[in-house]
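A.B. asks: In what follows, structures are represented as structure tokens.
Every read-out reported here was derived from the displayed coordinates using simple, explicitly stated rules and does not represent laboratory data. Since this is a predicted model, take the numbers as computed values, not measurements.
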Structure I
């Protein structure tokens with residue numbers, strides 16, 4: 001991600017998941033990356049991605065449960081899109097009440113991006129993309145700012161994420177190991 005243009009922000013309050021999916025695809029496809037590396041094109045592609053992943057049909061042509069676009073991107077749609085991009089099965093793991101160390105461990109040593117839904121104590125509200133995870137720190141694309149930020153393990157486990165203004169991890173969307 002170091003050579004990916006910094007500052008590419010989600011275009012509106014509900015497109016964080018789609019912005020993460022555009023970045024995930026750009027990391028796997030250099031031609032696509034070159035097309036979306038300015039904010040105007042990134043915005044257009046993010047809005048198109050949001051419409052695709054909240055439609056009635058997923059990237060593989062399978063029917064998916066209805067989901068209001070106003071609520072952002074559903075976790076199962078993120079999983080299916082990441083599978084379509086990487087050709088690796090992904091799973092959605094509810095983590096709100098799961099042990100924080102176990103959840104963090106799922107994000108360590110991945111060779112593909114993973115998504116994390118974060119929110120407050122009551123609801124998931126935002127999606128970020130984990131680009132790399134070590135035993136002490138995650139590198140995360142934060143679509144609200146368009147920046148890659150470091151998140152220490154203690155912040156993750158202690159529900160003090162401060163990502164897009166949200167602290168509590170709710171779901172992870174991770175590649176199957």
Structure II
């Protein structure tokens with residue numbers, strides 16, 4: 001699996017989802033999402049990628065410093081443009097060593113650990129897939145049918161396992 005291709009495919013699927021949805025579906029707080037919206041999950045996914053891209057030049061990523069840009073969760077057009085921007089920005093990046101800064105309760109300072117750009121892409125793919133699975137469930141709250149690929153929100157290892165069982 002090529003990590004950058006997998007990321008591009010994942011973001012393209014997210015983009016196609018947003019294109020099919022109406023603003024109401026994107027913005028509505030849902031009981032099944034603990035009163036969050038699909039747009040909030042989209043924002044959350046995108047902001048992790050944005051943190052990685054913004055941290056790339058200095059070689060330091062800190063997901064706690066997300067901007068939590070409310071426009072990403074309320075304006076589908078803006079979210080779509082950010083997906084395109086992320087896809088373009090990722091194209092020129094290559095693997096390199098990075099530091100990951102994390103906060104945990106009980107620690108007064110951030111913990112710094114060694115990582116790499118590709119390791120963080122793996123993390124972002126898994127993180128996005130998890131939220132896309134939640135989005136898939138949330139879509140059942142609406143009558144409007146959205147067409148998703150069978151891989152939307154399904155881990156790569158699960159897809160491989162399902163294929164092997166089918167044979």
Structure III
């Protein structure tokens with residue numbers, strides 16, 4: 001099964017960002033708004049026998065992390081050269097340091113469960129679209145989104161999600177793990 005660990009912004013934050021995006025470029029394959037999330041760690045294909053241990057380790061990591069606030073802010077592309085982008089994404093502001101620590105805990109939980117996750121720095125973002133072919137010039141989108149700053153929201157849980165690929169990508173939450181109570185918002 002193909003798994004990832006994510007945090008999901010509230011619907012009203014997603015709708016506000018969606019309204020700013022405006023017209024969709026046909027050269028991009030847009031991720032449906034109901035699938036927007038912040039990937040903390042991508043586990044890839046995982047044997048079902050590993051999932052119970054992964055769930056246990058994710059629960060422990062989440063319980064050690066206080067809830068915190070972030071907000072969608074700005075935008076960017078992968079690679080950074082926007083005229084030749086493969087991915088268009090929305091950025092994050094707020095307590096990105098705690099978000100990064102949480103992502104590191106999730107990656108450690110996966111590794112300790114025997115899952116080979118990529119060993120690269122966490123880049124907090126929400127993927128909006130991918131190039132249909134090779135690369136796309138996303139500068140017009142970045143111009144529109146660069147000054148975007150959504151309302152902050154509290155991340156108080158993470159989810160273990162199974163992704164099923166096909167003509168219609170499906171995401172199914174397998175488990176949700178509450179974070180420790182943080183400072184009041």
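A.B. asks: Of the structures labelled I, II, III, which one yields 18, 15, 14 when semi-axes √(5λ) of the Cα gyration tensor in Å, for residues 84-147 alone is computed from its coordinates?
C.D. replies: Clearly, the read-out refers to I.
A.B. asks: I, II, III: which one has Cα extents along the principal axes in Å, for residues 36-131 alone, as calculated, at 36, 35, 22?
C.D. replies: II
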